[in-house]
Structure 1
Amino acid sequence: MSTISSSIPAVPAGSQISPVDQALYHQSNLIGDWKGSWTKTGGAVELDVVSINNGTATVDYTHNGYTERGTATVSQNTITYGDLTLGTRDGQNAALEFAYGSATQSAILTKASSTANQNKLVGNWVGSTATESISVQVQSISGRDSQIQYSIGSQTGQGTGNVYANAVDLGNVLVSSTDGVNGTVTYTVGQQTFAVAVKKFTPTTA
């Protein structure tokens, strides 16, 4: 047993996979953002497996420019979400199949780098208006979830936000950036929405 246990890769944060399933099927290989195109139509398709908790998985399914989040079923080394089934052996390439009645499609997906767009959002974003100072701290990112604290004028708050390609959305506060240095904080006050330019704060080292 010690030989098997030592070969088990680390399970990503936010997931709970039984040691037996991990040893037999390497279910942590399923976790990640899978992207590719349907072989018949050439249309882009993406299935982001955010986390696995025993027999279920949280997934984001993107097709035809639309993204939906739902709960999928995990069985051995496959994930089934509605009419979709994804399976991988090496954690880098996956087969995706869609079957609804007589209609079928398939795609070969590859796992995208999950940190390229996310890490640059982590940090303290600061800016100001004529009347208010703004600070939004993206403390951490795990999959599509982020821990955020903000201070906008007299308003303060914290919570778990949703992560998209270049933005983190807490609902009433959104911070976005394409370069990880300059960004925009969009927030609501009453019925009004404001967008303010911000920069990532970098402390000066002695």
Structure 2
Amino acid sequence: MLLMLPWGLRNMGICGSFRILPAQGGVNLWEYNGMIFTDRFDADAEGARLLYGGLREAEMGRLRSPELAEFPEFRDEPEWVRDDILTRRTLAFMLRNPLLTVRLITIRFVEFFKPFPLNDYSPLFTLAGLLSFAWVLLFLWGGAWIAAVRGGPAGFLLATTAAGYSLMHLLTASGTPHRVAMDFPWAILALVGLRHCVERLAAGRSPGHD
């Protein structure tokens, strides 16, 4: 954080607000919330159409302030100005359609935590997902709690960072590519949970255990 401080101060001198991340948050937010309900969605990837197509058809005729979902006609504004405008418009669209936003978050939750593909793939993909990720989902939650409560500062930082990253994407974006950054930390937390279970089982089977 200290190393990134000069970069944030530099950006504050340019755009008037302290920011570390690149000015792409508005685009990402719009792609997974606003674009779904515009003509640009028809040209999106097949996976996105499969994921959001049904919701788009059901909601298109009853959106509030649908103009907020459209991509603005930018001219020569700086990138950070475009990012701020797109972020404000997309958040306003989400707030104007709260039930739709909840449905989008629900879809993202399933997409974010699914252990195998929902598209039509070979059964080998499903088997690989069950062997490589399903066990992580099983032990992740308990492992995260144990790490946060008993793991000291390092465990607390790992658990809260993983939770914060996951929550951020559930609120804004979806898809396995966004989850890849969390696969390794989640696996560590799942191993914490698995270790706890193994130790409890071993203690329960030990001679003289009451």
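Between structures 1, 2, where is distance in nm of label points 7 Å out along Cα→Cβ at positions 59 and 195 highest? Mind showing how you got there, number by number?
Numbers: 1: 3.4; 2: 4.2.
Of structures 1, 2, the maximum of distance in nm of label points 7 Å out along Cα→Cβ at positions 59 and 195 occurs in 2.
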Suppose relative contact order in percent (Cα under 8 Å, 6 or more apart) works out to 20; of 1, 2, which structure was it derived from? 2
Which structure, out of 1, 2, was P(r) over Cα pairs in 10 Å bins from 0, in percent derived from, given a value of 7, 25, 27, 24, 11, 3, 1, 0? 2
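The value -1500 for helix-only ellipticity at 222 nm (-39500 (n - 2.57) for each DSSP H run of 4 or more, over all residues; to 500) was derived from one model only; which of 1, 2 is it? Before the final figure, lay out each step's value.
Working: 1: -1500; 2: -22000.
Answer for the origin of the read-out: 1.
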Using FRET efficiency 1/(1 + (r/R0)^6) of positions 91 and 179 (r between Cβ atoms, R0 = 30 Å, to 0.05), single out the structure from 1, 2 with the greatest value. 2
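Can you tell which of 1, 2 yields 2.4 when distance in nm of label points 7 Å out along Cα→Cβ at positions 43 and 83 is derived from it? Please report the intermediate quantities before stating the final value.
Working: 1: 1.0; 2: 2.4.
Traced to structure 2.
Read the figures in this text as sums done on the coordinates, not as results from a lab. As the structure is a computational prediction, the values presented were derived from the model and not from experiment. Cβ atoms are built from the backbone, for glycine too; each structure is taken alone.
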